[in-house]
Structure I
Amino acid sequence: MLELATVSLLNGIVYGLLLFMLTSGLTLIFSMMGVLNFAHASVFMVGAYLSYQFARWVGFWPALVIAPLACGLIGAAIERYGLRHVHKSGHVAEILFTFGLAYLIEELVTMIWGRNAVANSVPAVIDFPLFSLFGSSFPAYKGLMMAISIAMFVFLYVALKRTRIGLVIQAALTHPQMVGALGHDVPGIFVLVFAVGSALAGLAGVIGGFMLLTQPTLANAIGPIVFVVVVIGGLGSLGGALIASMLIGILQTFAVAIDYSLLDALRAAGIAVTRASPLYDFYSIKVATAAPIVPYVLLVLMLIVRPRGLMGKRDV
């Protein structure tokens with residue numbers, strides 16, 4: 001039992017930090033620009049594909065740098081030549097633009113790499129056991145992912161809260177005319193923010209591509225959970241995104257490991273339940289089977305109890 005709990009907790013932390021890697025860029029963009037970017041998961045997918053391609057050409061470590069930078073340039077182009085012109089039409093236009101952009105990116109990925117998944121396996125340079133626990137080895141690439149996730153949180157927190165450029169960026173969202181009057185390039189600031197958020201998504205794609213299946217539907221598979229994390233944590237809250245990511249990662253991982261149902265609990269309590277009993281099919285559902293809906297149950301509860309999320313400052 002101790003082994004199961006320890007291994008599940010460790011895997012939950014790994015999965016939670018992966019979710020945070022993916023949501024940190026989206027949180028940055030929304031908190032600084034007020035844009036809910038529905039194409040963010042697609043940039044994550046592009047990062048996974050670019051890292052796969054560059055790793056074949058120049059190796060993993062250069063790809064770890066080149067792929068996020070390329071995603072950052074893509075994000076800068078999206079903001080400069082797309083969102084900047086759509087922004088004046090309001091949030092609905094921004095959502096429609098990013099929503100359509102997600103489909104466009106998926107089709108472009110399909111045209112370049114095909115509809116089948118690519119062999120984006122863990123590179124040999126980080127494919128070794130980092131340590132052993134209860135006879136099971138913990139892979140080094142997961143340790144690298146955890147280190148990058150923590151470094152991302154520290155970097156974003158310090159950059160936004162403890163530096164002059166961070167204060168200027170935050171002021172540009174609420175008082176753009178005043179910031180512009182002080183001599184700062186507000187449009188350039190927004191390009192920078194969107195580029196950094198996209199680069200973070202690309203960095204998450206480099207590592208996340210190993211853990212997930214790198215295929216054109218990757219964005220559709222991971223996209224919904226990203227917005228669940230952001231809403232539960234609180235729109236625009238970096239700390240809330242970290243807490244929500246860890247909460248969902250740990251709860252879902254533990255749920256997958258529990259091969260019991262409410263029917264088992266009722267029978268253990270001495271309550272007779274037969275196939276003729278009402279809701280028998282519901283009682284017999286295993287917790288592991290219901291694990292994929294855990295984040296969405298948390299989302300519904302959060303919207304009922306606290307619509308602004310754990311650490312959000314505005315209601316959804």
Structure II
Amino acid sequence: MQRFEKLKSSKYYGFILLAVMVLFFYAIFKILTPGNFGSPQNLYAYLQSSIIYSVGGCGLYFIVVMGLFDFAVGSNIVLSSIVGVILSQRFGYVGFIVGCLGCGTIIGILIGILYNQLNVPSMIVTVGLMLIFESVAVFVAGGSKQTLPENLRFFSGAPGNLILAILAFLLMYFILNYTRIGTYCNAIGSNEFTAKNMGINVKKYKLIGFALLHFFVGIMAILTVSYGTTMTALTGMSTMSRNFQPLMGTFFGVAFRKYGTPITAIIVGEFIIAIIFNGFVALGAPTTVQNIVTGAALLVIVALTARGKKGSVVK
């Protein structure tokens with residue numbers, strides 16, 4: 001018992017726990033469907049898709065840790081992807097990268113300003129803006145599917161996507177550990193009233209949180225449209241589904257923050273989710289079953305994340 005408590009207090013406990021979770025879910029589906037699941041090639045493919053959501057999960061961490069949510073992430077992915085693709089057709093890689101990152105960041109700043117000025121819950125603000133951004137994306141795209149030129153697909157697979165994702169993870173690590181932003185975001189999330197009394201400009205750092213989130217969404221847009229090569233604008237809250245998979249990775253990060261491994265937890269958490277999804281695909285499970293598992297996993301992760309934080313509210 002003492003040995004277990006010593007291990008639990010170790011800085012390596014979070015890494016060990018994540019590794020056990022990966023092995024557990026991998027073993028389950030490998031036993032159930034050994035022929036078409038879990039080969040080295042399969043695992044590499046799962047990683048290729050999961051790192052896209054990991055980047056979005058890193059961005060979401062900056063606001064979720066403060067008790068905020070953003071349902072405009074999916075619509076921004078679509079809009080930023082479309083803007084980037086359109087600009088790429090004239091300015092090449094510069095237009096593509098600047099278009100995605102610039103559009104994403106501007107939208108984040110706009111969301112942060114409106115949230116601070118309106119003084120209503122972030123969910124309400126971002127759901128309303130999601131509908132607006134969906135309509136703007138349709139207008140910008142001209143009602144047609146946008147295709148990334150073949151000569152601009154460096155980020156569609158390794159090594160391009162891995163390089164960009166690793167740079168995003170390093171940026172998050174630097175911000176969390178070596179800037180006031182990371183310190184103040186955690187302080188606001190722990191107790192906003194105390195943070196204000198300490199002299200922290202809460203509204204300023206919430207605005208910065210939204211801006212950082214959507215900068216990472218811009219990176220995610222680069223990876224998303226590169227991986228899929230096309231992007232189509234949709235309306236009627238159709239982009240909502242793009243919010244949840246990166247959000248689940250964020251909840252892993254928040255849950256493992258106490259072990260000092262939020263970034264690792266986001267990356268590994270998204271990989272675990274990819275294993276589960278692809279495991280059910282290998283089993284031939286219908287989409288409805290996958291959706292049930294997604295919802296159940298989200299509830300479990302939220303419950304584990306919220307444990308010990310009764311009374312906290314979504315702002």
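Readers should treat all values here as calculations from the given coordinates under stated rules, not as data from a laboratory. Keep in mind that this is a model prediction, so the values were computed, not measured. Cβ atoms are built from the backbone, for glycine too; each structure is taken alone.
Listed values, structure above:
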| read-out | value |
| --- | --- |
| Test item: mean count of other Cβ atoms within 10 Å over residues 36-43 calculated as 14.4, pick one of I, II | II |
| Among I, II, which structure scores highest (criterion: mean count of other Cβ atoms within 10 Å over residues 140-147) | I |
| For Rg/Rh (Cα atoms, Kirkwood Rh), for residues 68-131 alone computed as 1.08, the structure of I, II it came from | II |
| Highest-scoring label, criterion being FRET efficiency 1/(1 + (r/R0)^6) of positions 28 and 124 (r between Cβ atoms, R0 = 41 Å, to 0.05), among I, II | I |
| Which of I, II yields 2, 7, 11, 16, 17, 16, 14, 8, 5, 3, 1, 0, 0 [P(r) over Cα pairs in 5 Å bins from 0, in percent, for residues 92-243 alone, calculated] | I |
| Parent structure of the calculated result -26000, given that helix-only ellipticity at 222 nm (-39500 (n - 2.57) for each DSSP H run of 4 or more, over all residues; to 500) is the read-out and I, II the choices | II |
| Ranking I, II by FRET efficiency 1/(1 + (r/R0)^6) of positions 204 and 300 (r between Cβ atoms, R0 = 41 Å, to 0.05), the structure that comes out highest | I |
| With Rg and Dmax of the Cα atoms in Å derived as 19.6, 65, matching label from I, II | II |
